[in-house]
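**Student:** What follows is a group of structures, each given as C-alpha cells.
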Structure 1
C-alpha cells in the first residue's frame, strides 16, 4: 500500500519530529497473493536445495555453491528486482525484501545470494550506461555469470575511501592499468564479474570499474578460513597491471565512493531482511526443541525460564519485522514518486533508498543484534545439545556473528545514524531546531499530572512521543554544549544512536499493532499487543540508560539535574505485569510449535 493521500509522505529521519498514523505504514499482514507465492517459492527452494546440503556447503564441495545459485537463477530468484528488459522479473523493492527474508535462513548460501544479487549486480544496474547494462545484467540476472564487489583493502577497513588500489590511463588512452589488492571479497572463488574500486592517478576519491575474471593479471589467494558462513567463498584478490578497457569505467570518474555509499545503504536494509528470516528459523528451532525435550518429567517448554526466552526472541523478531517493512514501503513510495516526476527507475531507486539512509543504518544495527540475541537464546534453550555440531542452531550461532561487521560495523552505523540525521537538520531537510527548542521549554514547565489515556494505543503513542522528546533533549544539549567537538565524542553519539534506534523500532511496532487491531479487532491480536507492550517497556529502559550515560558525560550542575528530571518524565512507563505478557506470547507459540506472528 502507499502512504495516505491526505498526508505528505514522510522523509528519511523525519519520524523523529513527526507523528505517524498507523494508516500510513505497510504491515506484513498485508502481503498480496503474488508476493506470498514468491515467498513460498523461496521457502521451498531453501528447504529442498540448501538445507539438505548444509554440511557439504560448509565444506565448500567444489562447484556446489555455483550449482545452487544456478538453480536459483533458473527460478528467477537472481533477478527479482532486475527490470524485465534486462532479463529479470521487474518486481518492486518490497517483494525483493520478502524474498531476501525467506532466503535469509539459508546460512552461507544466503550470503552468496545476497552478495550476487546486491553488491554484485546493483552497481552496474543502477550506475552502468546502457551498453554496460545490456552486456552484464542479463547474464547476472540468470546466474550465467556471478558477481562480486571489491571495495575493502587490508589497510582501509571502515575508511573505504583511503584504499590504495590505483588505476593509470595507458599511453594510447584505451585502457586503465589497474594495480592493487582487495580482501574479504565474497564470491571471489567463482565470480565472473568484479566491480572494483580504485583511484585514478592521484584522485582524492575512488572510481569504479567493471572487470571480468578472464582479464590477465588477476590472481586469487586461497579461501579464507572463517568462524562462520564457512560455505561462502571469501578470498583476497590481487591486480597486477590489469588492462581494463576505458569503456568499463562505471558511472563517472571520482564517483566510486558515491556508488559505494549508496550500494551499502541497499545492503544494510537487505541485511535486515535476511537476518529477519534467520531469526525466525532459530526461533522455530528453539520452540520445537523446548516442546520435545523433557526434564524432571515434563517438556522444558512448560518452565517459566524457557518461556521467557521464547517470548523475548519473538518480541524482538516482531519488532524487527515491523520496522523493516515500514521502511521498505517508505522507500518504495519515495521511489515511485520520483519515477512519476520523470526520473528513470534506476536513479529513482538509488535516491529513494538514499533518502532513508538513516533508517537503513538503524535496521542494519537492530536486525543484526536481534539475530545474535535469537541464536544465543535458542542455543541456550537447546542446552548442551545446542553446542553440538549436529544441530542447526550451532551453525546459526557461528554464522550470525559476521552480520554485526558486514555492511559497515554496527559502531560505524550507529555513528552514521546520528550524523545523517544531524546533517539533514543542518541542510534544512529536517526542522530539528523547533521541536528541540520546544522540549527545552517544556523542561521548565510544570509536569502534566493528568491520568494516562485508558486506550492501550493512545497510552503507548504518548510513550513514543516522550521518547522522541528525550532524544531531542539529549541531542540538542549535546550539539549546543559540544558543538564541533561532538563528532569526536563517539560514546555520546552512540548513546544517542541507541535512543534513536529503539524509538524508531518501538514506534514501528506500535503502528503495526494498531493497524492490525483496526483490521482484525483488538480481541484477535492479544499476543501482538502484549509484544508491543513488552518491546516498548524494554525500549524505555534502553533509552533511559543511554540518555543518562550521555548526559553524565557532558552536562553538569543545575543543567544536568534539570535534564535528568526531564528524562524520568520522558521515559516513564505505567506499571504492568510484564511476566504475564511474556507468558501470553510464549503460550501461543508453544501451542503452535513455531513462530506464528
Structure 2
C-alpha cells in the first residue's frame, strides 16, 4: 500500500464503492433491524450548553485538533520503513527500544490510539460542523492510507487491538465526516492485518498458551473485533465485514454462558470484556440473535453486581469473584480501582444500546451514576499526552495521572465526550425521551413541526430541571423524562400547573399532549441522602450519596462515622458542592468526585 499514489488510491476506492452498490445493497435492504423503544439522534441534533460536560468536550476537541498530523502518523511511517517527519509522541504511542513488558511499557502499542483520535475528531465535526476539523480528518485518512502495509504488524504485540481502533476511526470518518475514501482505505487496512489475526476469538489463556516473544503478545483482544466489523458492514463497507464479525464472536466461552445466566466475568480483563458486550449487541441488532441480547443483558447485570457506588468496576483491571472478599480487599490493596475513561466509554456504549433496545430507564440511571461520579472527575489530557487513567477508591485515595503518555484512556476520552449529546436525548416512536440532565439543547423534526427543547439546570447540585420548548407549529407528541430509581419524590409541572402523569421512581414520566411554542416543563427531584453498601457481603461498608452524587470523605479522618452521622450530613451552602458531618469532636468534609483536586479522600465508611 505504501507504493500507492493518492490518485491510484482514489481510483481504487471509487471502484470499490461501485462494487458495493451492486453486490451488497440488496442484502442490506433485505435485513430489517429489530424494532426498539428508542433510537439515537444524529450528533448534530444535540448542543451542549455551558457545563462541565461542554468543558470536557471542548478541551478534547481543541487538543486533538491541534496535534500535528506528522506526529500522529509517525509510528505508521516508522514501522513501514518510510520517511517519518515530526516529533515522537512518546509513551505508548511511539516505537521504543526500551519496551520490556511489564517492567517498562514505553513503546507498548505504536499508533494504537490513532483510530480513536480520528473517531473523536470525526464525531466532533458532526457536532460542530467545524470545517478545519473535517479537513484534519480527511488529511489523516489520506496520510494513514499512504502507510498501509503488512509490515506494520510484523512483530506487533496487539494487532487485533490496534486494527480494531483503526477500523472504528475509518468508519467514523466515513459516517460522520463524509470522507469519500475512508471505506476504501478500510479495505486496504483490513487486507494488511488479516494474516496477523487469529482464526477465532481466542481467550487470554489461549493466547498465553501460544508461543509469544513477550508477555504483551498474550494481552490482545480479538473478542472486541465484532462490534466495529458489524458497524462497518451496516455503514456500507461490504458483506465480508459481517462475516468477519461473526468469526470473532466469543460464543463458546463468553456469550453462550452469559446468555444461560452463568457469571463468567471473574478473572477476566474488565474493560475489554465490557466492551465485548457491545459486540453482542451488534450481533443482536444486525443478525437478530436473541442469545447475544441475553448475553449482553446478563453480562451488564453481573458487572453492576460488583460495581462500586460510583458505578466504576474492575480493580486492577480485573473482575472479581462476587462470592469473595476481593472487592472489599481492593480498598486496601490497590489504588487502581477503575480504568476511568475507557471504562466509562464502554459502559456508556453498552448501557445506551440496552436502553434503546429495552426501554428500561435503569440503564439510564447507570449512565448517570458513571457520569457524575467517575468521568466528570477525570483530570484533563495534557498536550504532552499525560493522561488520567485510574480512579482511586482506596481507603487513603488520591487523584493522579498515569505514568505513561498517550495510554488507551487518551483514545476513549475524546470519543466519550463527543457522545455526551447522543447519550442525553433519544427518539421514541411518538416523540422524545430525556435520559440525562444537564444544560443542553436538542432539535428534531416531529410530524410537520420543527421542534427544539432547551434544558437548563444546576443538576446534580440540586434536583430542579427546567425545559423550554419551541416549535414552529403546534404538534402533538410525547416527552418522556427519566425518573431515577433513587428519586422518592418527583414533581412535574407544565406551564406552572401540575402535570397529570405518574412520576414513579425507576420509570419514565410520559407527557402526551399538543405542544405550543414557549411551553415550559419543570421537573423537581428530591435528592435524599442514602447509604450504598459495597456489596451483599459487606452491608456495613457503605458510601454516602445525595441523589445521584456519591460523597467522598476528605482525609485525614480521625474517627469512624456511624450510619446516623452519615445520614445527618449537611451541605455547606445551597450552592456549594461541599457537605459536612459534625462528630462532636471533629468536622468531616465531604466532596463529590469532580470537586476533588489534590485532597486525599475515602469512599467507603465502616459502620
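**Student:** Work out which structure the value 0.80 belongs to, where FRET efficiency 1/(1 + (r/R0)^6) of positions 135 and 231 (r between Cβ atoms, R0 = 30 Å, to 0.05) was derived from one of 1, 2. Display every interim value, and only then the final one.
**Tutor:** Details: 1: 0.50; 2: 0.80.
Attributed to the structure labelled 2.
**Student:** To test your reading of the models, identify which of 1, 2 gives 20.8 for mean count of other Cβ atoms within 10 Å over residues 143-150 when calculated. Walk me through the intermediate numbers first.
**Tutor:** Values: 1: 24.5; 2: 20.8.
Label of the source structure: 2.
**Student:** Still on this structure, I have one more. Among the shown structures 1, 2, from which was the value -12000 of helix-only ellipticity at 222 nm (-39500 (n - 2.57) for each DSSP H run of 4 or more, over all residues; to 500) calculated? Numbers along the way, then the final one.
**Tutor:** Details: 1: -19000; 2: -12000.
Clearly, the read-out refers to 2.
**Student:** Given a value of 0.20 for FRET efficiency 1/(1 + (r/R0)^6) of positions 167 and 287 (r between Cβ atoms, R0 = 41 Å, to 0.05), calculated from one of 1, 2, which structure does it belong to? Show your work: numbers first, answer last.
**Tutor:** Values: 1: 0.20; 2: 1.00.
Going through each structure in turn, the value belongs to 1.
**Student:** Another question, then. Taking mean count of other Cβ atoms within 10 Å over residues 103-110 as the criterion, which structure among 1, 2 has the greatest value? Please report the intermediate quantities before stating the final value.
**Tutor:** Details: 1: 26.4; 2: 18.8.
Comparing 1, 2, the top value of mean count of other Cβ atoms within 10 Å over residues 103-110 belongs to 1.
**Student:** Okay, next question. Have a look at 1, 2 and say which one yields 25.0 for mean count of other Cβ atoms within 10 Å over residues 263-270, as calculated. Don't skip to the answer; put the middle values down first.
**Tutor:** Details: 1: 25.0; 2: 18.8.
Working through the options, I get structure 1.
**Student:** Work out distance in nm of label points 7 Å out along Cα→Cβ at positions 247 and 575 for each of structures 1, 2, then name the structure with the largest result.
**Tutor:** 1
A short reminder: the numbers here are calculations on the coordinates, not readings from a lab. Computed from a predicted model, the values in this text were never measured in an experiment. Cβ atoms are built from the backbone, for glycine too; each structure is taken alone.
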